[in-house]
Structure I
Amino acid sequence: MLSQARYLLVAMRPYQWTKNGLVLAALIFAHRWNDPQSIRLVGMAFVAFCVLASFTYLLNDLRDAKEDRLHPRKRNRPIAAGLLSPSVAIVAAALLLASGLALAFAVNLSTGAIAASYVVITVFYQIGLKTVAIIDVLAIAAGFVLRAVAGATAIQAEISPWLLICTVQLALFLALAKRRGEIVVLGEDAAAHRASLAHYSTYLLDQMIAVVTASTVMSYALYTIAERTVHIVGSTNLMYTIPFVLYGIFRYLYLIHNYGEGDAPDRILLTDKPILVNLLLYVIAVVIILELGGGHQATPVAGQ
């Protein structure tokens with residue numbers, strides 16, 4: 001029983017909870033990191049999405065055990081490797097789903113609705129959308145956007161169009177890079193592992209990544225000097241964070257093309273020291289700029 005609990009924890013993939021860090025973005029951009037109530041509510045939303053994410057991972061592993069056994073890394077997942085009983089995983093998934101939604105609705109009705117939407121999209125992704133080229137990466141991007149929106153609804157901050165635009169483009173960048181990495185790692189067996197990979201090629205994905213990369217950087221750059229952003233921040237100093245965004249994207253592309261990374265973005269974000277340091281410096285820079293800006297803060301806006 002103890003071993004089943006250990007393998008269940010592994011299958012829940014707590015290392016991938018870093019993706020839910022987007023929920024916390026509202027605290028920074030709405031200038032509410034010093035408000036205990038806002039921290040509590042966003043913290044609850046963050047935990048709710050971590051729990052729901054683990055539900056989706058268990059669902060994924062239950063459905064894809066056969067395909068995972070063909071993957072050089074995924075074949076070691078507890079369910080695919082036969083280390084975790086499917087019945088234990090099913091019961092745990094049901095409990096995670098119920099507790100995650102309950103916690104999200106405890107924050108407020110809007111956050112609960114966003115969490116429920118996230119579950120619906122991820123379930124549809126698991127049962128069919130992930131086999132459809134282009135739609136699969138759009139579904140992944142939608143999940144990231146809902147995370148960011150949940151953070152804003154948790155503290156009832158206005159949802160900025162810039163928050164949605166920048167989040168969806170960054171999510172598309174990561175999703176397309178993941179597909180490229182899967183093709184590189186799996187080679188001729190890629191389609192056997194995931195049907196949508198039969199419709200992709202490294203050339204096509206490189207073209208799509210180039211488009212998304214350029215639009216991501218441009219959107220963020222325009223956001224930093226937009227009239228409303230300057231009004232909220234109190235200056236145009238947020239433009240000085242653009243180099244951090246550029247470095248982060250360029251570093252990720254460097255790892256993809258020079259070291260064949262990309263199929264596991266969570267591993268890169270957790271283990272690559274330059275990216276971790278860059279992210280930390282970016283957050284520090286944003287906080288300092290917002291603190292010193294002295295702009296209008298009567299109506300905090302998430303992402304602005």
Structure II
Amino acid sequence: MSSTSTATAGPVADSPNRTLHAWWQAAPFTLVFVLFFLIPLGLIVMVSFWDFNEYELLPAFTLRNYFAIFEGCSTLTEHGDFCVSLSTYLSTLKFSLLVWGITLVLGFAVAYFLAFHVRSSGMQTALFILCTVPFWTSNVIRMISWVPLLGRNGLVNQSLQGLGLIETPIEWLLFSDFSVVLAFVHLYTMFMIVPIFNSMMRIDRSLLEAANDAGASGWQTLWNVIVPLCKTGIIIGSIFVITIVMGDFVTIGVMGGQQIASVGKIIQVQTSYLQFPLAAANAVILLAVVLMIIWGLTRLVDIRKEL
């Protein structure tokens with residue numbers, strides 16, 4: 001009787017050796033996390049409060065860098081516009097939202113096709129690998145490849161003129177918001193496809209059969225069954241795309257012809273002029289904005305629980 005009571009009393013507490021073993025397993029990852037994330041992040045935050053002049057950094061606490069970023073933002077300019085810093089942040093958010101929306105639609109469509117319309121696992125693998133082909137080359141090479149296509153004398157303009165559809169070349173195809181968004185979508189759609197496809201492959205197909213037997217249409221099944229079960233993949237893909245676009249400066253610089261501002265571009269320029277405290281302050285503010293966006297997205301679904 002006593003042995004039965006002991007067996008059903010509850011789970012036995014982990015032994016000290018087992019707990020120590022678990023800590024040793026986590027130690028390498030913890031060390032990498034501390035060395036390559038927490039310490040650099042702490043240094044950036046520290047430098048953001050330093051002063052500087054034309055010649056040197058002055059390790060003295062000051063809020064001047066943060067005040068300088070949003071100087072004059074309390075009122076509109078004489079043309080009725082926001083200050084430069086606020087306009088730049090809004091422009092960066094605009095690109096992030098546009099790219100997020102387009103990549104979400106494209107990524108969901110591609111993942112849906114691969115998961116539910118391709119029956120053979122071998123063909124799924126082959127098509128999935130085909131989607132990764134652009135990642136076999138550098139981002140810069142993939143961006144530069146758009147220049148001879150979209151330029152004033154590029155293939156697109158020459159083809160349209162040859163067909164008689166336009167008389168003069170279209171100027172906004174390159175070095176514009178359009179070309180920046182196009183390059184972003186080209187570069188980062190895969191970051192949306194992968195997590196959504198992973199979520200779709202985990203859906204129990206009997207749920208789709210049950211919805212079909214209940215008389216649900218294809219759109220009703222998609223909206224009421226598939227989309228809710230793919231929320232985790234959608235949120236993870238959204239975090240990937242938004243955080244990458246928010247901090248990008250190479251794509252905007254190349255595809256925007258160095259004419260379009262972004263927060264990442266401002267940080268890169270300030271760094272090139274050795275204004276490290278000012279660049280660090282901008283980086284801290286950008287990080288805070290990105291973390292707030294991630295926090296808002298993770299409120300929609302508990303990623304840890306779903307995974």
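The numbers here are math on the coordinates, done by the rules we state, and not lab data. Nothing here was measured: the structure is a model prediction, and the numbers come from that model. Cβ atoms are built from the backbone, for glycine too; each structure is taken alone.
Computed values, structure above
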item	result
Mean count of other Cβ atoms within 10 Å over residues 164-171 derived as 10.9 - corresponding label from I, II	II
Structure (I, II) behind the derived value 2.4 of distance in nm of label points 7 Å out along Cα→Cβ at positions 228 and 252	I
For helix-only ellipticity at 222 nm (-39500 (n - 2.57) for each DSSP H run of 4 or more, over all residues; to 500) computed as -23500, the structure of I, II it came from	I
Structure from which -0.37, -0.84, -0.98 was derived, log10 I(q)/I(0) by the Debye sum over Cα atoms at q = 0.12, 0.23, 0.26 Å⁻¹, for residues 156-211 alone, options I, II	I
Ranking I, II by mean count of other Cβ atoms within 10 Å over residues 28-35, the structure that comes out highest	I
Value 41, 35, 18, calculated as semi-axes √(5λ) of the Cα gyration tensor in Å, assigned to which of I, II	II
